[in-house]
Each structure stands twice: as structure tokens, then as C-alpha cells.
Structure P
Amino acid sequence: MKSSGFTLIEMLVALVVVAMAGIVVSSSVSGVSNQTFSIERRQLAHWVGENHLVRLKLDLRQRASTPPTGRDTQRVDMAGRRWEVRTEIKQTTQPELRRIEVDVFELERGSPIGPLDHISAFFAR
């Protein structure tokens, strides 16, 4: 008498195939999640850097003299995160022109991660 249905071996093979497919899907979703977090972090860092640069340029416009060269570090909050912004103003070959370098780091437990973004700009009096 022939019985229809699956044998135990066939069921185990099917279970292994489904489990492997689940592992592949799970790792793909995890990879996409990590990429999304990284893109979000870098985009926010870029906005922090741009905001800082605009504030700096507005401040420098109010001064009557050429901005001094040097380095500065500030901490800001944006989007529920803490950021460290490092600014360096460098001299150029033109006496009235300055190069501004802005690096943005995210602070996690007080430690900077990055730089996540770097912006260069020029400012003339």
C-alpha cells in the first residue's frame, strides 16, 4: 500500500532550505539597516558642518578686518545628537583671502567618531 505525503527526510531538507533563506534575508535586511544609519549620520554631519560654516561666515562679515588664522573646536546639538565641530582658518597666498576647513565628528559617550564630514570654503574680507 502506497501512502502519499512527505517523508521525514524530505521535511528536514525543506526545513533547512527555509532556514537558509531566512538567514539570507535577515542578513540582507541588517546590511540595509546599517547602510541607512551610516547615510543618515553622514547627512546630519554635513548639515552640522554647513550650519557652522554659515554662522562663521556671518560672524566674519561683521568684522572689519581679515579673519585671524587658527583652530577652534565647538560642540553643538542637532537632531538629538551631540557633535564636535573642528574649524581651522588658514592663510592663503592672497593676503585678504582665508581658507576655512570644517571637520564634523559625532560624539558617542564623549568620544569623537569621524570625521564624518569635511567642508572647505574660502572667505575674503
Structure Q
Amino acid sequence: MARAFVPVLESNGGGAIVNLLTLVALASMPGLAAYNALKAAAWSMTQSLRASVADKNIAVYGVFPGAVDTDMLAGVDMAKTSPADIATAVLQGIEADREDIFPDPMSTQLYAAWRQDHKAVEKQFAAM
């Protein structure tokens, strides 16, 4: 996608790319090895892309939502944020030029804990 859209954004004078990641990009959960690895790789790609296009007036944002009320989590009993609220928070993050956007209460709290002690978060996720 980036290879196709970066030239278009550049020719238009710049723009933004938003990569939808997830909290498992930061810490893995059991039973989701491929999904965890994919999201962690996407986070790394987001950082690489950000550096690669910085001189083209293109911003690259990583979005790390917690549980979102979608079909993927239907039947999982936990607090979830609506997709509309996530979208609103992402737009606010872009307007504030926050490269890494934590768009809901779960992700905001987890990111604060991760920044303080990422190994504790890793152990917390491993116990799920």
C-alpha cells in the first residue's frame, strides 16, 4: 500500500498514512502467535516507513487500540470501545500530531503501564 500511495501523497505535497495496529504489538498474548507477530512486525514497518518518508512531508501514525466492539471480539465479555469512538480519537491524534495514538481508555492505561515497566505488561498478557 505504501509503495502505491507514497508517490501520490508526495505529488500532492504531503499527507498522512495511518497504520492500525493493536496492543499486542507491544506485548503478546498466548494462543495468538501469528497475530501477535504480524502486529509487532507492522509496528516495526510503521517506524521504518515514518523514517523513510519524513522528508516527503508525509506523516505516519501508528494506532494501538485496545478492545474494539467489532465482530472479532463478539462473544468476548470485556469492556470494548465503539469503532466510532476509535475513529474520533484517531482523528484527534492526527490533528495533535501524535505519532503513536492510543485511542481508548484500555490502550491509554496499558501504554502508561508499558512505559513504566514493559516486562510487567508482558507477564500480564502472558497470563491471559
Structure R
Amino acid sequence: MSDDVLLFFSGHMAALPLYERLEGEIARLFPDTKIEARKTQISFKNRHLFACASFLPVRPRAERPDPYLTVTFGLGRPVCAPRIAASTEAAPNRWTHHVLVGSPEEIDKELLGWLREAYEFAEKKR
């Protein structure tokens, strides 16, 4: 894990196991993924950004698990599922979705399926 990633988690160390599981699964499924840690998010890229991890508060504090990590991904379609905390059509036929993760077990087959779809969607962008 890079120093930039560890710096991102300063003040949020309880959420680090969530990120470690997420990064591990992404690395296993998409070994060519580039990871960029910035001040507000950690980005996962192939040719383009396909997902990120952040502390974006997409739900009121009382509705957020403690600790939590917000996993964001882009698709060419809207997803209607109870786990989707928020979604927006950022551009025509480009939907951004946010999922709150509160335990490593929540990085499961369903979420990883959406991330696979996001990875493939990003690969097809010009």
C-alpha cells in the first residue's frame, strides 16, 4: 500500500480494512488497474476512471455505518437497487452511482459485478 493511500486514511484508520478488501478484489479482477490517491478520493483507472473510494457523505450521518467507505462507479445505465445510496446522470448515458460500504463482507459479488461492468464501460470510452 502506498504512502499516499495511507495518508488518505489519516483520521479514518478504522475504514482502512474496507479499502484493503476493495483494493484487493479490484487488483484480483483487474490486474492492470492503476491506483491514484488524491486528497478527496482514491481513483481506480484502466484507460479511464471506472471507480473510486472516498468518504463522500451520500447519506445523513445517522444513516451511515461507522466506519464507512463510499464506493463510486460509472455505468452506461442507471442501477436501481437498495444498496445504491445515490445516483446521477452525469452526462447523457453516463450514470454515477454511490454505494456505502460498512464492512468488508459488503464488498461482495453484487458490488464486484457493478465494478466489472464499470471497468468494461470505461474501457469502451473514446
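If P(r) over Cα pairs in 10 Å bins from 0, in percent, for residues 27-98 alone is calculated from each of P, Q, R, which structure is the one that comes out at 17, 37, 36, 10, 1? Could the numbers behind the result be given before it?
Working: P: 16, 36, 25, 15, 7, 2; Q: 17, 37, 36, 10, 1; R: 18, 46, 33, 3.
Comparing all candidates, it corresponds to Q.
Taking relative contact order in percent (Cα under 8 Å, 6 or more apart) from the coordinates of each of P, Q, R, which one would give 20?
Working: P: 20; Q: 27; R: 23.
The structure behind it is P.
Have a look at P, Q, R and say which one yields 151 for volume of the Cα convex hull per residue in Å³, as calculated. Could the numbers behind the result be given before it?
Details: P: 151; Q: 121; R: 105.
Traced to structure P.
Computed from the coordinates by the stated procedures, all read-outs in this text should not be read as laboratory data. Just so we're clear, the structure is a prediction, and the values are computed from it rather than from any experiment.
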